[in-house]
Structure formats: C-alpha cells, structure tokens
Structure P
Amino acid sequence: MHPEISAFPREHVYHGHALIDPPDMMSRREWPNGGPRRYSSRAEWLDVKTRSKGHSREEVAVVIEELKAFMAWAARNPRPDGQLWEAAVLTFYRAQEGLRWAMRSPGGERLAMQESVLKHSGVPVVSAHVCTVDRFQGHEADIVFLSVANGWPTSFLESPNRINVAVTRARYQLVVVGNRHEMLKCRSPVLGGLARSLKYGLRFNPGKGGHAS
C-alpha cells in the first residue's frame, strides 16, 4: 500500500514494529498521470453528518459520487498492466451493506455483493466489490471507500483489529466516509486516532446536493 496509507496502522496499531514500507513502495504506488485529483492525500476522510446507527444513506450518496468520479478517471487512465482498476466499497455494518442496491453505476449496473464490472460510456473500467470489512479481510483493492455508517463511536467500531483490516485494504487510495466530528470524541486511540490523523477532505452537506469545502 502507499506509504501515506500504511503510516496510520504502522504507528497506531503496530507501534512502529511492523508494516514497514519497502524502499520502492511509493514509486510502485504512483497513479498514472498524477492520479485522481479529488484528494489531497492517499488517506483522506470525507465528513458526513451521519446521525443513524448501522446505516447511512448520506454516506451512500457520497460513496456513489466518489465512485462515479473514479470511474470517469479510470476511463481516461487504464491500469498499466491492462487489467481493470479494482475498487472496494467497505462498511463495518451489514445493514449498510444492504444499501448496495441503491448504488448504481452511470450505466445502470447494480453494485452487487459479488464482484461487478462497472462500465463508463459502455466500456468496462472498474472491477468493484461491496462488502463488510470483516468479509473483505485478506483481499485488497486499488481504491477503497470505507463507509463508517454509524453516527457515534461504539465498542464494535473501536476494535483495533477491525480498524486495522479496514484501513489496510487499499493499495493506492483510502477514502473514509463518515461522521468525523463524532469519531473525534472517541477515547479509543485507534478509532479516535484515525479521525485525527487522516487528512480532512470535503464536507458533504445533506440536502444541498454535494460537497462544500
């Protein structure tokens, strides 16, 4: 994974004793042509004022917007090895996973639980998964959108192992979508540390139709 992604788990989970980056890792994780320009860091948090428990339609809306933007970029920048770019939409809660049927690509394809090939202007550009964090353990994707899907910290979310699995699935880009303000209140050094450590990205304003800086 890109060093900006591995930095958090190395410090907060392994305390500097594991997940050491190979010297060439940064060059191996360079995006073609500078990569998607929506993010100022390879590990970024998009703040959504989620108030519900275990699911968030607001977060789904943000993930769809971000995924569509990545698909448009992928259509112009094929993966150098000729394979499709891989995206994963992960969530901690099965209830949020159930909202996968609300997620559709611009071409109308459903993002099912299993692997789906998403098309842009009729051309396959991204291989995508929608899955819980626990079930995605052992797998990776080029870009990961992680939906927190809870409006406040819980012991379930505070599991260091679960957080570690979630943030180490991405090779090139990690995008966390959730209520950062509430997670900052968490006393857990891992969950609270994640909210504090990740670059704070754009804020989504429900009802106003998009992002605001």
Structure Q
Amino acid sequence: MIENLEVNGNIVIEASNVTLKNIKLNSDTPWHAIYVTEGATGFTLMDSEIDGGGTTVNGVLGDGTFLRNNIHNVDNGINVTGASLIQDNYIHSLQGGPDAHYDGIEINGGSDIQILHNTVVNDHAQTSAIMLDNYFSGLSNIKVDGNYLVGGGYTVYLDDRFGGGTVDDASISITNNQIGGGYAGDFALYGNTPVMSGNVDVTIGKSIHLD
C-alpha cells in the first residue's frame, strides 16, 4: 500500500495489486491523472483526491476498485472498460478545454461493473453524469444503484449506436438513484430497456417512470 502522499504530476500503474490510499494528486498531464495499464489487475484507489487543474482529460483511466475519492477539475472523472467497483466517490466541478465532452463516470464498453452510492455532478449542459456506451466493446452485467446524479445533456446515457459490441440491456440495472438536472432530460436510452426501479427525479421529487 502507498499512502499519505501529495503528488504533483501523474501516476501510471503497471504492477498488479497496487493500493493507493489518502493520496492528493495534483495533475499536470493533458491525458490521465492516474492510468492503470492493461494487465495491471487488482488496483485500488481509496480515500484520495484528484485535482486535474482543468487540463486533464481523465481523473482515472483503467479498471479497479475506487472508494470514497474526491475527483474534480477533470474532463471525465473515472473512465473504466472492465470489471470495476466504483463506490462512494464525489465527482464534481468538471473542467476541460474547448473540445471537452464531460462525463462523471464513463464506460465505453465493459462488463461486471458496479457503480454504487456515488455523488456525480456535471454542471455543464452536455454529455452526462454517467455514460454507458459500446464504443470499444459491448456492455453487460452493470449495476448503477443508489447514486446522486445531476446534470449534463442527459444525466444517464445507455447508448448502443457504436460498433464495439452487443449491449445486453437485460443485464444492466439502474435502480434507486436520485437523478435530475439534465439539460435535455434524465435518460437517453436509445431504445434500450435496462432494469429500472426506484429512481427519483430530484428536480420534482417524484419517481421516474419511463413509458
């Protein structure tokens, strides 16, 4: 375990079973504040802060376990493509350059992903708090539960219009979330029918029912 450090720059994880705890990372990279390379399994980031300085694209790119982190001043908070647990994080104050597409949590393909009890605030009128799409591969076995999700163009996307693979919407659940503030609405599902229940629109305080 590596803990109790302040780091200026970026961090690249190339070994397996690395844990970072209570790290303050001030990023000066244009791409990824933390990059978990392919094959570096078992990574954990917990109780840490990432400040992207308004110039870093991804707070985190890669897979792993992400617990109780404060991620801000980045284009995208956490960007994963494989099995991951994203729980109790605060992702907010997204910032980037003129070409930024803001996503609090971004999944461009992946399976076996849990997104639980996070607070994600996108103050911009474009893209999302959570983006699920099949840009690089299919989507399956994804759970989005108990989060507070605000803002973006649509707050939550489930987009199967790319060629990366099949979206198994029956294995994707979006439940018990507080959702609202999307410029165009709460959801952009593009005809997909994930399992949905218990979601509440925070702007009106009522349950969300999609026809």
Structure R
Amino acid sequence: NPFPKRMPPSMRAMLASFTPHARGGARLLLRVLTALPWLTARVFARLGGEPAALVHTTIAPTMLDGGSAANVLPARASATVNLRVAIGEDVDSVVRRLRRAIRDRAVEIEVVEGYAPSPESPTGGPQFAAIADAVAASYPEAITAPYLMMAATDSRHFHRYAPAVYRFAPLAMSAAQRASVHGVDEHVSIDSLERGERFHRALIRSLPE
C-alpha cells in the first residue's frame, strides 16, 4: 500500500477514553498506544481489515474490463478501483501517490467521482455530550468514545454548514451483521432496534425547545 499510515486524533481520543476503564496489561497497552500514535498506526495497518482502513487510504479493485475473446489479446484494458481516502489525504494527493506507484505513462488515471474525507467533529461540546447522555439511556453498559466512521454517508454534504456533524447509528451489531450491510440478509436484532428507538427518544428530549 503506497499510502502513509497516520493515527487520526479521533482514534487517539478513543483509546484515551477506554484507558480508565481497562485493568492490568490492557490498561498499560492502551496507554502505550495512545502515547505513541506512530506505533499504533503501524499496528493497526498490520492487523488489516477495519483497523487498517482507519489509518491509511485503502484500495480495492472492483471492476475489470479487457479482451472480448479468450484467444485475442486486448488492445486496451481498464480497471475501476475504489479508494477510501483517509484523514490527512485528499483526492489530488491520492492520485499523485498512485501515479508515483504505477510509474507508467501508458496508464491513464481518471477520477470518476471523488470526495475529500469529512473533517473530524469536536468531542468537547454540548452536542457530543447530548449523544453520550442518550447512549447512557439506551446502552447503560457502554462507554461513549470518539470513533472514525469509514462508511460514506450523506453527512459529507452537511459539515460545510455545521461544525458538529456526527456519524453514528445507535445499533449494536456483530461483525457478521456489519459485513451484511448492503448485501444478502442485511439485518439487526429486535433488541438493537428497540435500544435505538430509546436512544433517539432520549436525544430528542434533550434538545432545547
């Protein structure tokens, strides 16, 4: 992967939020990971999957197009590649890194659609506190901590109008359920839906009239 590894501020804040609730070796590990973001970024990248996507831009070829027959060499081939641009990068910097990695002038790069990553929202204001209170009302066993959402949502259109835009769904989901999103048998549990309803009620009631 040609992209640099960086630990976003929100992820450092997440680890710091977990530290007071951990014990023994886990607490020491969280302290080290919080204090050494360069090391944490490398660890997350080595883990692959979701942890890696939190610290660097990801690349996934999604469509290939080439020859029309098995016994004919194609005159031209193309690939559609999906990239999730990480915090600290933008579309232009991603394209430049790809060109340097490919090093072939015969390869053309065309940006079909591209968005810079949304800015991280503040976690010290009343908006984040309202979310934390609503989480406590619906998931009393949970710790509210900042996190970096990797999925693309319509919220990317709103941050230019409001500095506090939070990408959050109050649904408890297993890894298998998250993997089913936009796929076959996408689902959540009834209990999770009920807790999500309690979250939204608590959040709306906390808003000023």
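Suppose distance in nm of label points 7 Å out along Cα→Cβ at positions 46 and 198 works out to 1.1; of P, Q, R, which structure was it derived from? Write down the numbers at each step before the final one.
Values: P: 1.1; Q: 2.4; R: 4.0.
The read-out was computed on structure P.
If mean count of other Cβ atoms within 10 Å over residues 126-133 computes to 15.4, which of P, Q, R did it come from? If you can, show how the numbers build up before the last one.
On the way: P: 22.5; Q: 25.5; R: 15.4.
This value belongs to structure R.
Work out which structure the value -12000 belongs to, where helix-only ellipticity at 222 nm (-39500 (n - 2.57) for each DSSP H run of 4 or more, over all residues; to 500) was derived from one of P, Q, R. Walk me through the numbers before you get to the answer.
Numbers: P: -7000; Q: 0; R: -12000.
Derived from R, not from the others.
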If FRET efficiency 1/(1 + (r/R0)^6) of positions 70 and 134 (r between Cβ atoms, R0 = 25 Å, to 0.05) is calculated for P, Q, R, the one returning 0.00 is structure R
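Thinking only about relative contact order in percent (Cα under 8 Å, 6 or more apart), which of P, Q, R has the largest value? Numbers along the way, then the final one.
Working: P: 29; Q: 12; R: 18.
With respect to relative contact order in percent (Cα under 8 Å, 6 or more apart), the highest-scoring structure among P, Q, R is P.
We did not get these values from a lab; they are worked out from the coordinates using the rules stated. Everything quoted here is computed from the prediction, not taken from an experiment. Cβ atoms are built from the backbone, for glycine too; each structure is taken alone.
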